[in-house]
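Below: a set of structures, written as structure tokens.
Derivation of every value follows stated rules applied to the coordinates shown; laboratory data play no part. Just so it is clear, the structure is predicted and the values come from calculations on it, not from any experiment.
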Structure 1
Amino acid sequence: MASMRDIKRRKGSIQSTQQITKAMKLVSTVKLQKAKQRAEQSKDYFHCMYETVVSMLAKAGNINHPYLHPGDSVKKGIIVITSNRGLAGGYNSNITKLITQGSFRKEEVEIYAVGKKGRDALLRYGYSVREDYSDIVEEPLYSDAVELSRKVLDDFSNGEIGEIYLAYTGFKNTVVHEPTLLKLLPVEMDTKGGEKAESAADAQDDRAPMNFEPEDDAALDMIIPKYVTSLIFGGLVESVASENGARMQAMDSATSNAEEMIDHLTLLYNRARQGSITQELTEIIAGANAISM
């Protein structure tokens, strides 16, 4: 059994850590309220934009546009949204697993990192980080999404990457966060949104033609960048809310674990103290008996 001094020192250390985890939980809780509100306000627009564009292209028929076909390059550009700080449970590792344990070949992946934790982890695995936008993850703005969207679309148009993906953590509620890998370009028209649009048209037997004004190429040149920007911004907002939710849960668990350890160490300390007192009494009685003999 450890000495009373060692137990007391360890108990004090855990109590200090517990105070830190309590403070971090409170900070994350306050940040979560603001981030949750932003995520809920943007969620409908985020999903509506995705379903609308996919449904529109499904009804439009065959359109020969660069954004609708894979580029000449075999490279796949992946926008990876993580956090700049740890202590958030599996929030960051779940995103990196989407890349490292997915079907992507390492030599064909170009990472557009948003968050230092994901960037550093993927660098350790040997992935190529093409751009680093880690400074925008704390308070993402729509203008940040515009800048990132413009960069990946330029690389796609120039043939430097052939596909664009978005890896982020979807915010369901305070305790449920879903790591998600979404393909942005080329736009896939055989998704659920397209299937729903097709089934609805078949049911009515009245498929309305999709006419573009101006021409389809000019219209898609305006629509697709806004579509990509909107999805990136939605991913940023939901990821921030998910990060704070994950950190709040992690710090709550750490605080509870610290409380259990403190209770256990208190019990050990009391046992050690009782044993020490019993030993001292035994020595005193033994000494008194020796003198009286």
Structure 2
Amino acid sequence: MENIKSHFVFNRSQRNGILFLISLIIGLLSVYYFTDFSEEDILDINSPEIISLQKELDSLRQIEIASRKPKIFPFNPNFITDFKGYTLGMSTKEIDRLLQFRAKDQWINSVQDFQKVTKVSDSLLKVISPYFKFPEWVTNPKPKKQINKGFKEKPFAQKIDLNIATQEELQKISGIGTALSKRIIAYRLKLGGFTADSQLNNVYGLNEQVVERTLNEFTVKTPKQIIKMNINVISASDIATIPGISFDLAKRIWEFRILRERINDFSELEIIEGMSLRMLARIQLYLTLE
């Protein structure tokens, strides 16, 4: 009993220590219960500085998105391909309407014609029409001269196949003699056969009037099949294999494609030095965009 009692007997120093410890505990409990220890938000997302920074980031993001979009260069809407139409934002139906229209050998000569044929929305037309580039003969037509052809145009069925025409048959055309008939046959042999009537314009010495008279009697009925080359992957040497295309022009076409990374429309080539509309039509017989 005395041993237990001895545990509850403290001297003055011990009593002071116990009192200090109790005071300390009560003080800490008071601090714990009466003090708000919740952390304040270090970052206020609604502050003017944060809002301004967020707007700047959004702006940079929009600029980056815009930079990734395909760049639009001036182009002739008559030569829009499936890929080109897709990048412009046209629907499949709108592209098909255009291709079906062009398949009939009809041409679009104005912004109004384009919308009438494709039925694109006003909003899309407003975006893409500033890039339309029509040939000069459309935008700045010269007064038409009344030309007397001097012959009645023959239907297709009555014409002779240009790929089997003989020198004697060709010499019946006014303006074609022995030399020119031989030259036409030689050019036909060089090509391995004509693919299109337009190739007759490439024969040296034949002027437009003679070509016109010739094509009233002859036309390509058995065209030579051409395996077209992809302009976006071939080399300058490949382009130079096209009849009538010099290596210098082929190199300019190749460098133009490298500079732009890709050709989406043949009309883009019109700005190349030495490129004429007739030559552009010629290379389209041998090249494709895909």
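Matching task: -22500 is the computed value of helix-only ellipticity at 222 nm (-39500 (n - 2.57) for each DSSP H run of 4 or more, over all residues; to 500). Pick the structure from 1, 2. Considering all the candidates, the number was obtained from 1. For structures 1, 2, calculate relative contact order in percent (Cα under 8 Å, 6 or more apart) and state which one comes out highest. Greatest value across 1, 2: structure 1.
Once Cα Rg over 2.2 N^0.38 Å is computed for every structure in 1, 2, the highest value turns out to be that of 2. Looking across 1, 2, the calculation of log10 I(q)/I(0) by the Debye sum over Cα atoms at q = 0.15, 0.22 Å⁻¹, for residues 176-279 alone that yields -0.91, -1.20 traces back to 1.
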